[in-house]
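Engineer: Each structure below is given as structure tokens.
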Structure I
């Protein structure tokens, strides 16, 4: 199974591609680590984001997108732009989208701790939350 894990922060979608085959995890190379939305009120920008994201999923033959859930209110609430990006991803034709809460991620990581230090993955530091989301999701499968 090949997934694209996503963490949404204010006006950007940080991604990490992951695969799991025969119990082994792999992090394939990817041409993008994040997508940034400059103007969330511009319909053309939103369509461009959706098309670009869809093209990446097609090119890398992604089976599923896993999005880290965000709080809807309070100190750590997601931004309105983030929720728009989430909706744009969910509305891509033919794409299966799942969500993982922070609690589900913590529980999965407790049962299946990461065998290496995150820095050894070769990913950038800002991708850590997306990676942990994807790792936790695939560990449950």
Structure II
């Protein structure tokens, strides 16, 4: 069974969205984990936007690499240049792919305006996850 790690600086929004979408598409036929390089809290807007998109990540917890049960991965998707550098040194035998998405946590304004940005991120990450599942994990839909 393939093992995929999504690595970012913080494990609060984009990485949790991507983990949720990949779990959704792979239907637990692939080990999917996400982690950040530093601890943080889950992003409530990310949770809300994902629930609206049919993927419930309410039970997700922000994790660091030290929190993971697994220590080796076949594939690593990185969401920041810092995470890419870390992945290349920590997982030299893994295939590393960088996927840079705008960070919705940087959005400002009223809740409605911020949720609109998060929904855009959810859609963009959904497209990436679907294509990744087909292209890298060999899934057929």
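Just so you know, all these numbers are worked out from the coordinates, no wet-lab data involved. In this text the structure is predicted, and so the values were computed from the model without any measurement. Cβ atoms are built from the backbone, for glycine too; each structure is taken alone.
Engineer: Given a value of 26.6 for mean count of other Cβ atoms within 10 Å over residues 15-22, point me to the structure among I, II it was derived from.
Structural biologist: On the way: I: 17.9; II: 26.6.
This value belongs to structure II.
Engineer: Comparing relative contact order in percent (Cα under 8 Å, 6 or more apart) across I, II, which is largest?
Structural biologist: I
Engineer: Then there's this: Give the label, chosen from I, II, of the structure having the highest value of distance in nm of label points 7 Å out along Cα→Cβ at positions 23 and 119.
Structural biologist: Largest calculated value belongs to I.
Engineer: Let me ask something else about it. With mean count of other Cβ atoms within 10 Å over residues 63-70 coming out at 12.5, pick the structure among I, II it was computed from.
Structural biologist: Among I, II, the structure yielding 12.5 for mean count of other Cβ atoms within 10 Å over residues 63-70 is II.
Engineer: Tell me which of I, II gives 3.0 when you compute distance in nm of label points 7 Å out along Cα→Cβ at positions 71 and 103.
Structural biologist: II
Engineer: Identify which of structures I, II gives the largest calculated value of distance in nm of label points 7 Å out along Cα→Cβ at positions 47 and 95.
Structural biologist: Top value of distance in nm of label points 7 Å out along Cα→Cβ at positions 47 and 95 goes to structure II.
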